[in-house]
Every structure is written in structure tokens, then in C-alpha cells.
1. Identify the structure, out of 1, 2, 3, from whose coordinates distance in nm of label points 7 Å out along Cα→Cβ at positions 191 and 463 was calculated to give 8.7.
2. Assuming 2.7 is distance in nm of label points 7 Å out along Cα→Cβ at positions 127 and 255 as calculated from a single structure, say which of 1, 2, 3 it is.
3. Work out volume of the Cα convex hull per residue in Å³, for residues 263-446 alone for each of structures 1, 2, 3, then name the structure with the largest result.
4. Quick check: -18500 is what I get for helix-only ellipticity at 222 nm (-39500 (n - 2.57) for each DSSP H run of 4 or more, over all residues; to 500), calculated from one of 1, 2, 3. Which structure matches?
5. A value of 197 was derived for volume of the Cα convex hull per residue in Å³; which structure in 1, 2, 3 was it taken from?
Structure 1
Amino acid sequence: MDEEEEQKKPRGGGRLLFAGLALLGVLAFYVFRLADWQIANHQKWLNEADRSGSAKVTLDAARGEILDDKGNGLAINQTGYAIRFNAAYMTEETENKTIHTLISLLRSRGEEWVDKLPIRLSAAGKYEFIPGQEKEAAVLKSKDFLNVNPYATAEQCMQHLTEKYGCKGYSAKDARDIVSVRYNMDRSWFSISLPYTFAESVSQNTVAIVSENSPALPGVDIKVTAVRKYPDGSLLPHILGSVGAISKEEYDALHETKGYPLNARLGKSGIEKYYEDQLRGKDGELDVNLAPDGSVASEVVTKKPVPGNTVHLTVDSRLQKVLNASLAQNVQGAQAYGRQLCAQGYKGSSSGHGEDCVAGGAVVLRVKDFAILASSTYPSYDQNQYAKDPNYYKTLLNNKAKPLINRAFNGVFTPGSIVKPYVTLAALQEGAITTSTRILANSVYRRFADSGFTPHSIGNYGYVTANFALMKSSNAFFYEVGYRLGITKMNLYAKRFGLGVKTGVELGESAGTLAGPAERSAAGGSWWDGNTVEAAVGQDDNLFSPLQLATYCATLANKGTRLQPHIVDKITDYTQKKTLYATKPKKAADIGVSSSYQEYVKDAMHSVTKGGTAASVFKNYGIAIAAKTGTAELGEGNGSDNVTFIAYAPYDDPQIAVAVVLSHGATGKYSMQVAKDLFDAYFFGKTVDSSGNLVMPSASQQASSAASAG
């Protein structure tokens, strides 16, 4: 028995050994298959899996439109045609040939395809990285894609890409172009669920050619799209903003919370960004069921797309055109005049006369509700070119005048004497002066003479009251008023007028800077009474935006009640039949000054246009105007003075308030002319013709416009 058992042991051990080896073989097979599926042929098997079963395809919703106050389109949707790749019908074997055929077709027709590879072919036939696309080149080299050294050359990167996408045998240029498309397809996670847009907008003729050749272009679809268009790309670019492809950071933030896909487009700036939630519609869904051989068995729309809402602005396009044209003409005019004075050696100087005036900003508010009727920045740009031409964008970035900055909302400027109305009101209300107080208004202010500080002033008027000092803009008078009032009380009233604080407008804006001990201390400096008297005439550290200055002026006109400026009038559904939201005037502050003092100051501002510093332009104007001029010295070596101007009209029944700033404008007549052109447009129907010239209508048309404005 023992012998038999001894003889059986080897056979039992053999069976166990065989079973163990078999199990190891099976495990090795699965390890091999897993390695094949997940590592060696990951993309192949992913594509195979994608071609069997079902998938949900997003149906894009139309983006909401942006209109002006009359319902004219500012940012609209036009029917367009996009060439799209459908993964259900495209195979690896046909991809490169299809891409090459399409690129050749579009190039022959002068049309564009999506090209984001940061590598180009030089004139010498060598691959090189495109200047200015260093960030994109870093992504290409990163471990998430090519996983090559950061110092890898464009030639080395192209070698990897050519091998990766099987582009050997093509010319250097064709290989580069095919690689660009394949690279972007991967970056866009191309799949049945996420079709790839090869060309975003092509002509109907190109659509017809593609359709005729569809048998030779497997997986190529023509998609009817809503293309974002700006009928006048130079009208309001800083306000309207732009739309662009979603970034990785935006996707990480918005995918989980709001369902943004990888190929989403969204607002990047301006109204397009700040009202993204309203403008973006709700995408639909298409269920695609695939047969075992990868063909499409059925397609069912399970959720219809819902278009975004329409945003209606308060902007009057005609006033906007006039303001744009006038601001541009007067900035250029100030510069030309400054160069002329420099050539003449005016006042013994060959600089500081406005020759460096290259920028400005202006804002127009409706007094009754602080609606923004026009907002202009110079220099500006064309947002249609901005959206489609990378070279144009680079030109804007390299422009020293910085045309991409919204100077009307975000530019801040030393204001000069236009602060004197609020300084007067604060001094009257706080008892620092009365309406009959007389202060010496001569050319030199001597309170601090012992310390060597003797600021200068234009004119030798002797002892005058506040209304005369406002009319003639005597600095000496207001130096003393500032000293008596003190910086704390002065700044209290400045903030009530909206200076040194954000106005609350819907878009991004600057809070500016209100000169004072707190601001100086934060910068590591100290404050003394000499700074206070400079602040009282709009100098020192004071920096305000045109929007803040327009708000300040409108508050004066609105009997001391400051409202929150707004540029959005209402929001409707896409059809404009249902109003979802309407802006109501929102009170921001009361200035806390008696009505008698307000009338006193406003009367003085009216006298500015009759016998004061604005009389040269407005003395015989057809509408009564209240205004204040300003010239702000920027210090030696900082260029020509800023010129500023605020005004409202009519003086006795305020309807609109205007603020204009010309950076380094030097001569006040140019800032006043901008305001005059705007008043001409509002009250008398001035327009801009097809050549960009400002044109006044006939006398009868002017009368009709004046009656309408009234």
C-alpha cells in the first residue's frame, strides 16, 4: 500500500504542476492582452470600442445675441458651414488621406482650416517653432503629449509627430499640415461623442464640392452652424468682448459644474464673458447606436438644443459712432497741434505741447437712470480681425499705445481742475467757506512760502468768491479751500460722487486712486498739508477713469443722487418675445449737500461755458451747457499734461452727462470738441458718413432731432 501510494505521488504532483503552469499561461495571456489593450495598442482598441455600442453626441445650441438700444445687432449669429469629422465613419487607414485632400481643397479656394500646431516650415525648408507660441510649444513637448525634453527642437518634435501619425512619404509641408490636424484632433479628444471641427466656416461653394466628393471623404460631415459675427467690428470691441475656445483651466472649472465639453467656446471678455451664463444656450443630445461592424444603426434626438438669451444694451449705436470718430479725430488733432507748437519752440520748449497725445477715453450717461449711451476708447481695434487673424492680435499686443485696454472703464488719469465742483460743494456743506467768502486768487499761493512750497496758478484776480473761481478755474483759490476743508472731509464727498470707488457697472472697471494719507501710507510715504492743497485741484495721487468722471458729472446733474451706471438694459429669450430681466435704476449714494449749494455750483458751471474756460467752444452753443475743464500736470519727464472735460446738458433740464479725457492732450479745446460733437449728435442729429466723416444734418432735420431729444 505504501509502495502504491509512493508510486501515485509523482502522478498527482504532475497534475498539480500542469494545472499551475496552465494557470500561469492564462494569467500571462491576460497580462499580455491587457498590455496590448492599455499600452501598446491603446488608441486602436479605444477606437474599436468607440465603434461598437452607442454614444451620445452633443447638439450645439445657438449663442444668444447682443443688441443695441434700438434692437440693432452688435453681436449676432449668421448661418455658416463647418467641416466636421465623424469618428463613426472615419478609420485610421483613411484619416491622413482625407485630411490631405481637404487641406488641398481649402487652400486652393483661399479658405482656412483649424491650424494650431506651433511649428512652421521656414523659407529654408526647415521646421521651426512659431514665435510667440512658446506656451503651446511647451504643451506639445510635455509629458502629457510627446514627453520630450524641454529643449527639443522643432525638427525633433516633427520627427516624433510624423512617426506617431504615420505621415512618412508626404512632403515636409504636407506632413506638417496633416500632423497639425491630427495633433489638434487628439488635443480635442476626438471621438464619436466629440466630433472634430476641421474648418469652422467655409463657403457654400466649398460645401458643394465637399458634398460631391463625399464618397472619397469618409467621415466628413458638413454642419450648419451659427457663426458669431460683429456687423461693425470697430464700433464697441472693448464692451462686447470676444468668444474663444475653452482653456484647460476653464474646462477644469466648468466641466463638472456647468457641463462644458472639451470643444466648447465661451466668452473671454466684455459682455460675451460677463453674461456668458445668459448667452450660452443649453446643448441638445443625439443618441447614436452602432452595429457590430461599426456602421451607424440609428440616430435619435433625445434632447433638443435651446438657444441662449438675447442681451439688450443701453448703447445708442449712432451716438457711439460719433463718439468714436470724434475721439479719434481729436486725439490726432491734439498730437498734430502739439507737434506744430514743438516745431515753433512755443514758450521756449520743444516738448510738452501734446505731441505725445496718442490715447483717450470718453463716456456718455443718461442722467435719469445712468444708462451708458456711448463709451469710447482710443486707440481701438476691430474685433472681427482680432478673432480670426493671429498676426493682427500680435500687432495689437506690441502697440505701445495699448489698444486692447478699455480706457473708458479701466484707464485712470490725473483729473485736474474738474474736481473743483465737488471740492466747492464739500467746503460749503462743511462750513469751510460760504458763498460770500472771498479768497485771494493770484498767480502764486504763499501759505507755505516759508517752507519753499509756492504752487502757481493762472490769473491775478484778487479776492474772489467760489463761483468766480470755478468759472475762471483759479488754482490759488482752491488751494486755500482744500487747506481749510482738509483731506478727510474732501475725500468723504469724493467717494459719494463715485470717485476712488467702483461705480458698480456690470463689466470690469478700475476703482481708481483717491489721494490721501491712507493711499500714501500704503505706498510707504507720508502726507502733509501741501499734498492736501494739490489734491484740491485734482493733482497729487488722484487717478480716475472716464466712467467715474461721467458718473460724478451725472450725479451733479441729478440733484446729488448717484445711481449705479449700467450698460445692460434688459435680457430676453432668443426670440425677444419674453423679457426675463430688466435693469432698474439703483441708488448708490446721496452726496449730502443742500440743494441751494448744489444750484450755486451748477450755476457756476454754466458760467464756465459763457464767460469761463469753456466759452471758446460753448459760448454761443444752441443748448445751455454746464461744464468744467481740467488740465492735469504730470510732472517733469512724464509727458504733456492730461486734459479733461465734464459737461451735462441741457443745463436747466439735464438729459445727458459727458466725460472726456485726452492723455497728454495738453490743449483743452480738443477734449471740449469731443463733448460738442456728442451734444451735436444727441440734440441735432450729427452722424458719421460712410467715409468716417462727422456730418451735421440740415436745419430742418436738426430741429426735428432737437424736438425728439427734448
Structure 2
Amino acid sequence: MDTNKKVTEITFDFFSDKLTLQTGKLAPQADSAVYATLGGTSVLATVVSRAAKKDQDPGFLPLTINYEEKLYATGIIKGSKWTKREGRPSDKQTVASRLIDHCVRPLFPKDFRDEVQVVVTVLSYDHKNSPELLSMVAASAALTISPLPFNGPFATVQLGFLDNKLIVNPTHDKLHNSDLNMYISYLNGDKVQAMEASINLLSDDQIKEAIKKGNEASKVVFKNIEKFAEQVNVLKREYISFKPSKDIYKKVKEKFESKIAELVNENNTKLDYMSKYSKIEQEACDYFEESLGDDYIKADVTDVLDKIQKTLIRRRVLDKSERVDGRGLDEIRPVSCEIDVLPNVHGSALFNRGLTQGLSVVTLGSVGDSQLLETLDGEVEKFYFHHYVGLGFSTGEPSRIFTGRREIGHGMLAENALIPVLPSTEEFPYTIRVVSEILSQNGSSSMASTCGSSLSLMDAGVPIKGLVGGVSIGLITDDEESKYVVLTDIQGVEDFSGFMDFKMTGTKSATTAIQMDIKLAGIPVSLFDEIIDKSKEARIKILEVMEKSIKFPNKSLKPGAPIIKTVRIKLDEIGVVIGSGGKTIKDLEKRYDIKIDIVEKSDHALVAITGKDSQKVDEAVSYIGKMFEEPEIGKTYEGTVTKIMNFGGFVEFLPGKEGLVHVSEISDEFVKDVNDYLKEGDNVKVKLKGVNEDGKYVLTMK
């Protein structure tokens, strides 16, 4: 097939394996396409675009990133309970898409408005090399060799921590036992572009070390993507600029800069600030619509006003070390916490930080309420999940009611933040769901959901190892990027005007998760020691406030929470509990009014008994435990009479184990009629005398 594209390929050593980038063979109609392989893992990254029309400015870059996992990549057909076709992307795939977006978006010109779509499809997976990591490398390469004005490449590495040392690009088996799973992207010149990490209680200093180690490791990726791009040698095309003209910029600045400057320097609350800014914006639009006539373009006026606003906010920080609301650079907005705020739920907490407010609610269920996911590594069972909800009223605006990528990403961040302090299913045999209802947003609502969630878990009586908190750290720099100022606890207007949103969660002594996105081309690696130090300092202050509400988990569950207890058994004993055709387990559930779930571990199984009546749950636990008890001669048992004969009675003294109480062993007195002493269904005490030559149990009531 003549595609008019030559096949270009490059292969290089990529730590544990060889990485190959190829273009010109697959997806010939895309603007660019890169087929990347790492060991037995392969992905296809494609880039397509549609030119913008000058009279249709969307006001932003319409960029869409999709990371797609295909189950055929690992030889899986979905089970009977699933729809066979891949459907809506999983939360994990959504987070991967967002991470690529965080790297890509800042590397396009600010005045670029072409519609761009990047799709990365996992075609093959070897259960060794990370498809997410390879997808980020492939996306970077595909955009770099595309005709679009992309100012890359970026280079991504994955970091793990095993046996007390950092590992670059750990294989899947090593990552399974790793205390760190960090994806971090860099730009040439020792700059960080994006970061996402799940951390099992490592120190802040260990994270600093990881960032520096990843920077060194990334250089091999830069070298080879740039070499690949030189060989492809694609001509970059011209694009329509949506930058307002110098003339309109000058006119708007002359007429309205002083009003915006006055507003920026007034120390307003968010609501006052937004109200006053909206009035200035409306006044400016009305003025220029009248004065410019047919030459009036609303988007140009609002863009210039926005740029003036951002510039003045940045100047106040850079020149005066002052913020829009009058706080100091390291000052946290007022924090307050309250637990047990809702009746009839299993746990709840309200967290306030300034105008940001989150209500976190815990629901406890049986292990059978777990979430089953179909992944490239097969079915995965989750016993803890966090959902973030932020509807329009939380910002004072109407909105569509749906779960978007932002909500999923924030939920996953809070979920990852709490996982390291959660008890195992052995310690706490419950499925845990936390929902954070964000009731008001003004910066870092994801951190409010994290703080509120750890408070609500303690309120629910979940034995977590400690409170987890966090806050957003921002960054202001000048046009030349010669001066950087780090801001603690950024509010909404500082997020929009600043260049970084760095969120790091943890306890007082260790970290649990990181998420970072920026709006410029990289932040110096050398700046991250200060960023992490300020993040830790703020985190500790917030945790100290949280501890005033609750410091340790409640010792008991709330009324209405399910009662769950477990019995540990061997894997080959599962069938005994289930019984033929499920008869045993159904009979137990009916007899004790309970629900039984069985969780298989690597070397044992847990029988989880869930019910509302603690006495019946205890009786069921006792009964199941006795099902595997070995009879002991000389031991006394509580048994049930199952059958009466003229020569004695049969008694089930352990589940499934029955013995005969001979008429001579019923009483010290002479027993003329067994029915005078025993009836079917009676509970009696018996002692195991021994086992006869037929292997049958001999019991006595004497």
C-alpha cells in the first residue's frame, strides 16, 4: 500500500528492555502516528487535528486525550457478567488520560485553537512493562513528529521503591510489592512537567530523591525522541493565531487596567472579587461594543482583561509578597472540622478551609459489596473506593449533572491518599465507600475531600493508622521565568492566575499521594525541595486542626452499620462451607439470618459473616469454626439430638460430626425409655469418650 509515508524506526535501551518507536506503517491518514513497543507491550499513539476558524474562538485549546486499553492485548474476553465490547473507560484509564493531558496542554502556544485529538491504544501487554508509561512516551513522540506547533518533547519515567531503594521503570512483578508508583514527566533543561504518585508512607525526603533520580533517568528518552524526530523531519504548519491585536490590548489596558488594579489590591473575598470583576468585564464589553462597532470581538476584550488581571495578581505576589485576599505567602485559610454531622449514616465529617467545603460520608458493607474490575491483568477486586462529587451549586452556577474526568481524577487522588492507612480485610472485613460531596469550591477541593474522608473514616470506627491531610501548593513566576514564588493553599483566582497546582497528601511523618499539573513549560527540578517542604509544613498545620475533632478512630461502629466477623479457613475447606450445590451456606444464612461471603487469599480464605443481630452473628461464627474443629477425646461439647433409637440417641456434637449416646451413658440412673430423657432437637452436653473400631464416635452424658 502506497501511503506516501516512509517507515522510520528507532530502537534504544530503556532500562529493563528495548524500546522501539516506529512511524509510517500504521494509521497512515492520521496527522502523525507512532507504534511503540517495550518488550511484549505495544501501543499506538495517533494525532489528528482540525483547523480553527478565525470567527469561532472557543476561548481555550480544544484538546482531547484518550488512553484506551483493549482486553485483546492480553488475551482476555470479558466474562459472562460483562458486556463483551470495551465500554466506558475505567477510572484508571481516565487518570492515565488526564496525566498525558497534564504533560501536553502547556506545550502548545497560548494562542493556538485548532481542535486536537490524541488517542493512545494499548495493543499488546506482556504483564511486565507498563502500558501507561509506554503510552506517555509514544504520545510525546507522536506530537513531536506531528505538523502541529508542539513545543516538546516531554520524557516520562516510572519510579518504584523496593528493598529500601529507588527503582527506575520497575517491572510489574516488582511494582506489586513497591512502596512507590510514580509517573513523572520532564522537559529538557532539568524541568518537571507533570507528576502522579501513589506512595506507601515514604518520607518527604525520599520523594525529593525520587524526583532527582527520575530527572537523570529521563535524559535517555529525550535524546532518542529528538533523534527520532530529526529522522522523520516533518514540516510544522502555520496556524491561525487567536492572540488579540496589539491595538485592542492597548485600548483595553488604557481604559480598564486601573480599575482591575484597584480590585486586585483590595483584599476581597472570592464572592466579592468575582462580583466586582464581572461588573468591570461587562462595562468593558459594553464600552467596546459601542466604540468599535463591527470591529468588536467580545473574546478579544475578555482575553485582554483576563491577561491584565493575571499579570497584576502575579506582580502583587512577585513585587510585594502580597496575595489577592491579603494572606501571607505561606498562610493557610481558616480551617474547621466537624464529625458525626449526619444521622443514620455510618460515618460523616464536614471539612472547611476558607470558602472550600467538603462533606465526606462513609458507608460500610459486606465484602460481597466489593467492586470487581476487568483489567489487563484480569479481574481485580476493590474493597475501598472513593467518589468525589462537585456539582454546579458549589461554585454558584448551574451545571450538567454528570461525572466528568475531573471528578474521577479528584476521587482517585483521595482514594490513593487513604489506601496506605487503611486496615486489611483481615483486620477489618468490610467494603468501604467514601463519597465527598463538595458543597463549596474555591481552590483545592480534592484536598478537602482527602481531609474530610480521613475524618469520616475515623468517625465510622474504621481502624485507619492515622489522619491524612493535604493542601494545594501554587507557583507564580514572571514572564522571563527568572523569579519563582511558592504559594501555600491557593484559592480559585490564584489557581487561574498561577502556574502550578501541586497536591501532596500524607500523615504528619510520611506521604501517601501526589498529583501535579502546571500551565507552563516545566518547573525547575531544583525548586521541588522548597515546594515539598512548604507542602509538609502546611499539611502538619492542617492535621493539627483535624486532630482537635478526632485523633483516633472510634472504638465502635455506628448504630445501623453491619456487624461482620470472620473465620479463617484453609483454601481446600471452602467447599465444606458451601456444601453440595450451595446447600450448607444457604442453610446457615437462613438459620442465623446472615449473609456469608468467602474471600480467597493466597494461602487461606476468610469466611465473612454479615448480619444485624450480634448474637446470631456470634452463633454463626462459632458454628462455622466448629465445622473444622478436630474432635478431642475427653472434651465436653454442646450438641443437638438428631435421632432417637431404643438403644440410645444420636447427637451432632460438632457440625457434620455425630456420635451415639448409648442408653447406658445417658444417666447414672437406670434408663428404661430413652424418650423420657431425650427428644430430637434438644440441646445437650456430651463428652467424647472415644472412637469405636468402626470409626464411629462414642459419647456420654454422664
Structure 3
Amino acid sequence: MNYRPDIDGLRAIAVLPVVFYHAGVADFTGGYVGVDIFFVISGFLITTIIHRELAEGRFSVLRFYERRARRILPALFAVIVASLIAGWFILGPGDYDQMGQSIVSALLFVSNMFFWRNAGGYFQNATDYLPMLHTWSLAVEEQFYIFFPLLLMALHRIGRHLLLPVILVLVVGSLVLAAWATPRMPSASFYLLPTRIWELGVGALLAQGLVRTEAPRALRESIGALGLIAVLAPVFLYDSSTVFPGIASLPPVLGAGMLIWAGTTGPVWASRLLSLRPMVWIGMISYSLYLWHWPIMAFVRNRLFTVELEPMWQVATILASVLAGWISWRIVERPFRVPPREGGITQRRIFVLSGAGMAVLGALAGAVVLTGGMTTQRFSDAQLAALPQEPLGNAYGDRCFGPRPAERFCFFGNDDPTAPVEWFLWGDSHADAMLPALIDLAVAHNVKLAFAGHPACIPLPGLLRTNGQGRVNASCLQLNRAAFDFVEMNPSIKVVFLHARWAIYTDGFYAYDRTGDVILYEEREETPETVDYARNAVLVEATLDSVVERILQTDRDVVFLGPTPEVHWDVPRRRAAEILFGWPVPPTPTPDEVAARQAVSSAILARVAARTGSLYIPMAQSICAEECVLFTESEMYYRDEDHLSVLGARLRARPLLEQSLAGILSDPNDDGT
């Protein structure tokens, strides 16, 4: 096919939002849709080439994969080498080990499956530290190109009239699957091929001539302009709360298809815009730019210990990515893409070099995995011995804390299946972190404990949470209804524990960062159009009053567990970096700073407890008495910046709970029998 500069310009439209989004540039909240645009472009170009060669009787599977190897592997190999070197100096054992595993999966083009199984959702903050995460999209493409050329070959032999119907069925089926799967299994739908086939297939349908290209100029101009709007609008209108992919991916995918179609028979306004030299230049380096930008940003985040990059670092990482992309395109990509007839590398040598590169890099990554992150090769025995050895996360989280918590309340303590539930813990991820302390107490006193929790969910029925861009935690409503019904239907429950990250709900912002994040409103209200964080505290206090009164009417005790001290840095990550690399930890928050952060929420809990005769336990005392103790030489009390570790809950929180609950534990009417 003839070279189309507008398609290179469309590549620029695809890659720049991705880069800006990953850097955290304001307003580019939906920049991740650029990958979907890439899929359409790829499907169109590759299908065009395959279809033409099949029609001319000269298609070769070997030549097809030779072109893929020339296009994909050299720059990928360079990025992997650079990442292995950077990781040696920046990543701890566990992170380096995981990167080794992800490199092996990237070389085998199954990294989408690896990250689906091992990294959680794409939009979770933890994924921003993974240098190879972006290779998931390469895996999707290469998996598609394992079966698609063979399908086209078979259809050409069986009957060309079947080409469009079969591909159309494939596209529609994949789209329907994506629409069904995305709200039910969002991570699988995002990463895996079956729900992405249709995006590549849209490009393939265009290449097969589904829509005739002969059309009036005015129509092509209109379609081109509409396509440009469709690809750009989601970049600024979508965010991490958008249910994506699925139906939400229709605008960028169809928009990319419109732009490709509109410029097929001649330039229109949109294609001329895309053909501007700066756009074409970015498009030409787009593959290398995409490959390099994410590891650069991930390693910077690992070194700075933060997901949120300051503007200075946003600019620095973007410029570094563009520079690395240009250098990689010029000295790595271009030489390998020169065909043999023009003095380039022969097909045989391409396959030999590709196989050798995959084998060598696979062996290096495998060595990283087999050595647990090159621990003894990089660190001394004393350093490794100083690392916390206890598991930080709550082992019960997977089965007690997930997408459908109302269906899986968990039970601990008295292991008699017929024993009635006597204690009930209800809350968000902070309650989940506190769970080990209450489990220990339940076991010690032979009490059956039930737990109901959901991420970012204040245990107050009737309240919903938004970030100002729409309802982002409506499933919390389901959990709270189920939890309250459970309390009312189980008269054996004697104590209801309520615990949450109270301060973020009452104040509306994260600790030490006054950027608003949480707006509360009542279920019967519309989503607030104006931001009023002060109203949060009013709603929390009023709702707490009504909820506690309803619980007390059923003759139960209510115990408020006060907020856990929040830290503005990741405690275990920073402590490990101090031990392994000599990077000092930031200052520990003072008790006064913690008290100031918790002032509003603690006062509300204390007032409601006093009015209702409930018990309020100021849990901050367990960590911050005269000073805040976040870790010792051998013990780690936090698993991140605000959640207690298992050890922290057991060693620091449990003694305060046991002391504060002495009256309940010694009550002859509450002996666990």
C-alpha cells in the first residue's frame, strides 16, 4: 500500500495521550485509549498487507513473521536490557524478581496473562511501579497475529466471499463479550485477547473493504472531523473510574476507523492535520516511544517512592521518553527494518538473531527469578537479614475482601460451625488491616467473629462516595445493606465493631495532601455538582448517630475503632530502600501531626460514643503515644503508608484492644459460650 502520512499522525494521536496519562499530566485522564487506537491501526495495516499478498499469491507465513520480528523485537530487546540494568540498582529483591518474571512473559508474548494474574487491575496504583506492564498490549497483538493470518489464508482458499462475514462475526462476538465481561471481570476484560479482538478487527474490516471508500468529499470531511472528535474526547472525558474497555471503547475505536477511512481516497481536513510534520515525526517514533516511556516512568516512581509525579518530573520523564524513543528508532529500529535487497539483514539472520536474543534475555531474566531477584549477588547477608521477614498483607484479604464482599462474609475464632456469631467487624480496607488483631482476641476468648468489608467503603448505610467525577463506589451500598441485614438477622451478635479510614471521609482528602478526593452524599441525593468537603463531617456524624441508635435498639454494644495513624510515605518500601540502597527514610510524623489529621474524625467518634453510650477506642495510641513507631530493627508495623501490617495489628493494636475491651471480655454474660 502507498505510504499514508496521516496514519503516522494518527499514531501520534494514539501515543501522546498514553504518555501524558502515564506521566500523570492533568486532564489527560483517559489517555489510555491510545492503545485502542493502536490496535485499529495495526489491524488495518497488517490486514491490508496480508490480503494484498494473498490475492497476488505471494503470501508467506515466514515472511510475515520476519516482518513482525524486524518491527517488534530489536527495540523490545533494547528496553529489556536497559530495564535489567536499571532494576539492578533500583529495585528490591521482590520487585526485581517480579520484573524478571514479567520479562520472561514478555519474551513469550504472554505478559497480558501474567499481569492479569499477578498485578491486579490496570488502574490500581501498584501497577505504576511495574517496568514491563506496558508489554501487555504487545502480547495481545502478537497473540492475534498467531491465528489471524492463518484464518485469512484458510478463507482465501475456501472462498473469499466468506472473508467479510467471518471477520464481522468475530468482531461482533468479541465486542459483545467485552460489553458483558468488563463490568463483571474488569481486569480480565482489559488484559486478555478475546475482549480486544474486535478492536484489531475493526481495522481488518476496513482493510477488507467493509465500507466503500468512494464517497462525496463533504461526507468524507464530516466523517474525518467526527472521527477526530471521537478519538480525542475520551482522552479528556474518561478516567480510571470509566467502565473500560467494552462499550466505552467504541468512540476511540470507531473514531480511529473513521479517520483511516476518510483519508483513504485523498486528503481531508482531518488527515491534513494528522499529516503535519511534527505529528508524522512522533508517529514514526511512536513504537519506540511507547516502549521506552513506561519503564522510564516506572523506575522514576520506584526511586521517588510515589505514583504522583510532580510537574517537574512529569516534564522530565516525557522529554526523556521522547529522546529515548527517537534514539531507539534511529539506531535500533531502522537498521533492522532495511530489507535484504537494499543491503539489510537477511531473513535467516533475522530469525537467528531473534532466537538468540530471546534465549539470552530469557536466560538472564530466568536467572533473576531463580535467585529471587539476584539477592545474594546484589546485597550482603546483613542487609538481607535486616529486611522484614513476616508477611505484610492480610492473608484473609482474597476471600474476605473483593469485588462481591456481600457474598462472602468471613468467620473466625470459634471453629464450631454451629456456634453463633458474637462479634461483627464492619468497615473498609483499614478494618481488613485490623482484622488479625481481632481474630487473635476471638481465638483467645473462643468467640466467633464475622467480618464484612469492602475497599474505600465507610460502614454507614445510606452514604455514597464520589471523587467529583461520578459515583465511584456504588458497590459499597450493597455491602452496607448486606452487613446491616446480617446484624439485624443475627441476634447472637453482641458487639459490632466499626472501623474505617475515618479521617479521609470526614475531611475529604488524603493525609498531608489537601487535594480533595472524597465527597460523601446520601443515597437519595443526586451526585453533588459542587464540592463541599465540610459537609462530609456533618453527614458522617448524623449517619453514625442514626446507625448506632438502630443497632443499640437491638441490644448490642457498638465499638468505634478510631483512625489508624497515616503516614505520607510507603513505610516498608522506604525502609527496604534504606537497608538495601542506603536511601534514608523521610521524617516520621509526630503525634501532634497525627492528632491534627485525626482531629475532626476523632471528635465525631468521641461525641457519638458519648451520646449513645458506645465505646470509642483511639487506636492511634497503639502506634503514636509519645512518638510514632512505624517499625523496629526486626519488625514492620505498616504494609504501606496507612494500613497496618499483620504484625502491626497483632503486636501494636491488639494490646490496646484487649485493654480497652476488658469490660466486655470479662462480662459474665459474654463468655463466648
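Quick note: the coordinates plus some simple rules give every number you see, no bench work behind them. Computed from a predicted model, the values in this text were never measured in an experiment. Cβ atoms are built from the backbone, for glycine too; each structure is taken alone.
1. Values: 1: 8.7; 2: 5.0; 3: 3.4.
Checking each candidate, the match is 1.
2. Numbers: 1: 2.7; 2: 6.8; 3: 2.0.
Corresponding structure: 1.
3. Numbers: 1: 245; 2: 199; 3: 307.
Once volume of the Cα convex hull per residue in Å³, for residues 263-446 alone is tallied for 1, 2, 3, the winner is 3.
4. Details: 1: -12000; 2: -10000; 3: -18500.
Clearly, the read-out refers to 3.
5. 2
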